[in-house]
Structure P
Amino acid sequence: MSDAQDPGPHSASMRGVRVSENGPYVVTGNVPLTQQVIVTDARGQSVEWWQQRTYDTDETYALCRCGQSASKPFCDRSHERVGFDGTETASRLPYLEQADEQDGPELTLTDAQPLCAFARFCDADGQVWNLVEEEGTADIVERETARCPSGRLVAWNPAERRPVEPALPPSIGIVEDPQEGVSGGIWVRGGIPVTSADGTPYEVRNRVTLCRCGASRNKPFCDGTHAAIGFKDT
């Protein structure tokens, strides 16, 4: 899995993403921004991430969330022209209070379905909900859940009640999905805080995916609608 370089501890306390009212995501703290491409195998199943490019950014920058900018992934204030309604509808509850839990012989799987960003890593080599029920599949379950950009799916070591999380440096990935011919969400990684337009912080997590097509029904988070509407970053 390709990851951006951590900009260092000096800016850690400043890192964050603020959702602006009916406007862009304002990113502070010199957070690296890259393009992350979903790689598929010969069967068309998602198997890996590929870092295709790194964007030049300032210490503070604004990312489009209305889906209409001519300078994607950056905001060009098109949200004002189109009258974008960016009302946030996502639950403010912690992840575990939103998630269902499924116990297997080796691992426990938690699943908060509203957070699904339609990256489809959970389908490779057998659906993760089936695999977690089987013996000898822990490695596959860990791999499939770790590649889930939204953190919808998390594998847990049941003996220690410890999440099996990938090591993600603080960075943001702009997701592209060539298999589906669409552009995906904004992958916020490494525990970067996200704050709502009204100033309420969302739970800080290792990975979340924010909507950038403007059409999610779970704003500010991606719900996979970009695939349904054929959203493209062009």
Structure Q
Amino acid sequence: MYIYLYLNIFTILFPLLLSFDRKVHFFKSWPYLFPAIAVNAAAFIFWDVQFTKAGVWGFNPEYLTGIYLFNLPLEEVLFFITVPYACVFIYDVLNAYITKDLLQPYAKAIALTLIVVLPLIAIFNVEKWYTSITFMLLALLHLLHLRYYGTKYLGRFYLAYLVHLVPFLLVNGVLTYLPVVWYNNAYNLGLRIVSIPVEDTMYSMLMLLLTISVYEGLRQRQVVKQYEPLAV
């Protein structure tokens, strides 16, 4: 049973089909999206290879096709393409259909709270690699995002993150319940949302924030180029 492959197809199918929606025109953002996904995939695949080798997590061959890339199941590699695509699609759809930036007034407070709290949890759980590395990287990425963009995109990012938790819980719930992906509790807090390690919520935020930061950076750069005065 190729459950993991089917989940990847399910994840990207509707966002891909709806990319030609007349109001969102998501396909027009592909020149910025695909490089952002490539950056995200390169970083997370490297991380994944190391954690799989160390036994932090692993995969149940019963639910895989048996094809491997970089010593990872093909489905795991596809995960770092399908999930960011779907998440940025959610982000752009919300931006198109909800004109008011609802969480902007709270964005800085949320970011600063994460920047303070996550490293503290990481420091007190330094031997739990999944917890400490994920939480520390998410705090550092927030610092970098604030440094380069301020809170310009964060309000909308947090809204997209909250909405993405619905499909995230469904897909990740299947992955961890069967399990398709297993976790070594020696490397995490042992706290679960049903079958999902609580760290996965921060891991997903990290993946989404990295992709959107690069995505918005590329879009912003293109806008600047368009309005640069012609050289004399």
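Nothing in this text is a laboratory measurement; each read-out follows from the coordinates by a stated rule. Every value quoted in this text rests on a predicted model; they were computed, and no experiment measured them. Cβ atoms are built from the backbone, for glycine too; each structure is taken alone.
Taking distance in nm of label points 7 Å out along Cα→Cβ at positions 109 and 173 as the criterion, which structure among P, Q has the greatest value? Mind dumping the intermediate values first?
Working: P: 2.0; Q: 3.0.
Structure Q comes out on top.
Which structure, out of P, Q, was relative contact order in percent (Cα under 8 Å, 6 or more apart) calculated from, if the result is 28? Only structure Q yields this read-out.
From P, Q, which structure was Cα extents along the principal axes in Å, for residues 141-196 alone = 41, 29, 20 calculated on? It must be structure P, since only it matches.
When helix-only ellipticity at 222 nm (-39500 (n - 2.57) for each DSSP H run of 4 or more, over all residues; to 500) is computed for each of P, Q, which one produces -2500?
Values: P: -2500; Q: -24000.
Here the read-out was taken from P.
P(r) over Cα pairs in 10 Å bins from 0, in percent computed as 7, 30, 37, 20, 5, 1, 0: which structure among P, Q? Answer by label: Q.
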